[in-house]
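Take a look at the structures listed below.
Values in this text are rule-based calculations from the coordinates and carry no lab data. Owing to the predicted nature of the structure, the values given are computational and were not obtained by experimental measurement.
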Structure 1
Amino acid sequence: MRVDRFLSNLPRYNRQQVRLLLVEKRVRIDGKVVSDPHSDVLEFSRVEVDDEVLQSGKPARYFMLHKPPGCVSATRDPQHATVLDLLDEPHKDDLHIAGRLDFNTTGLMLITNDGTWSRRLTQPQTKLPKVYYVETEQDIDPSYALKFAEGIYFAFEDLTTQPAQLELLGPRSARLSIVEGRYHQVKRMFGFFNNKVLHLHRESIGELTLDHALKPGEYRALRTEEIHLF
């Protein structure tokens, strides 16, 4: 948001007062004096007028978690443990999940307090590939790959899935790459062939791969270069 709009939205200032504040160089963003009304105020910017803090500029936080089975992808749940329960971090109420996983699905999960970042990650038009390791109850026929690449019709939503890539790893195991995240999508895609998914594990999102050093239930902060992948 532009700094002039940010200040005008506060009940204490009108537009004329905001112009004066900027001309008199009384406004600081992240410690730097600004006079340009077009200067950006971001979600985590620290904004000050004179010596008064109008926005504290809480630091952005980004975590990678190895989600274990039997854990809910939610911030709160009255019956089950949630992924946030696994984090030993202050102010956990500020955090949210960027891309959910089913109750018994394991693997890469991203948690942040940066709403802009997580929206880029999860909005459909981004079409970030999400790669899953899959084990099934019955053998996987090579014809699955052709159908997945073509798209599978989901009658409930009246839509056809985006093309997906399937790599066979064994008679009943495969690696699947999809660019969507619809409800139980992977299980329903294999369900088209009446083949039940027994194990589902997310390995990567875009160029970010789950850290192999993380055991189920463990997490770590993302490195700067990992944050900038999205």
Structure 2
Amino acid sequence: MVVGLGPGKRDLLTPRALKAIQEADLIIAYKTYLTFIEDLITEQEIISSGMRKEIERARAAVDEARRGKNVVVVSSGDPGVYGMAGLVMQTAGEIPVEIVPGVTAATTAAALLGAPLMHDFAVISLSDLLTSWAAIQLRLEAAGQADFIVVLYNPRSQGRPNQMEIARQILLRYKEEVTPVGIVKAAERGRETVLITTLRDMPVEVIDMQTTVIVGNSQTIVDNGRMITPRGYLI
């Protein structure tokens, strides 16, 4: 079973996810995510590891499931959105895998900003660890040209300090400078920051790997301090 933890706050963990964690024989997780559920760990066995150990965690889950254990692999957000779901399913072979969805960063950040995702949107990760930067740039071009609302995951890190600025410049080829942009850091983790700015004025330097960036489309407005993308209703 692969379980989404949502953003981390307990009231955004689904009842199905909570039940799965409580009933697990073994929980497998990236070590940082264990802090989200440490109060739920009683007698469950734990396997944790650091960044870039996803394949090892998936293989461990499959091996332990074959031994008859009730295994839960946890991901933050939704496990099927840049999470562990696909990798576990690719590794599992004949073993059935249940996916328990969670609240993902795009919708978490959107709720804190207002209602910016009310029309078609594209989600793009700026991490080039598993996808070439050339492919990411093509996706940014396509999303900008098609006037999608654009949600950016993994936008900027110490190892990738410039890609957020490059993404901004690509989107500026197709979007107005005053297009609203929402910047949400550590969404619903008890210390979040929320900023609404424009594509022209967005402070790239405050963005990091805990940040989700939402760039509006040509219809997105800011009303009473909230981002809204109208869907076309006549009011």
Taking -4500 as the value of helix-only ellipticity at 222 nm (-39500 (n - 2.57) for each DSSP H run of 4 or more, over all residues; to 500) derived from one of the structures shown (1, 2), identify that structure. 1
To test your reading of the models, identify which of 1, 2 gives -0.25, -0.42, -0.66, -1.60 for log10 I(q)/I(0) by the Debye sum over Cα atoms at q = 0.10, 0.13, 0.16, 0.25 Å⁻¹, for residues 115-210 alone when calculated. 2
Value 138, calculated as volume of the Cα convex hull per residue in Å³, assigned to which of 1, 2: 2
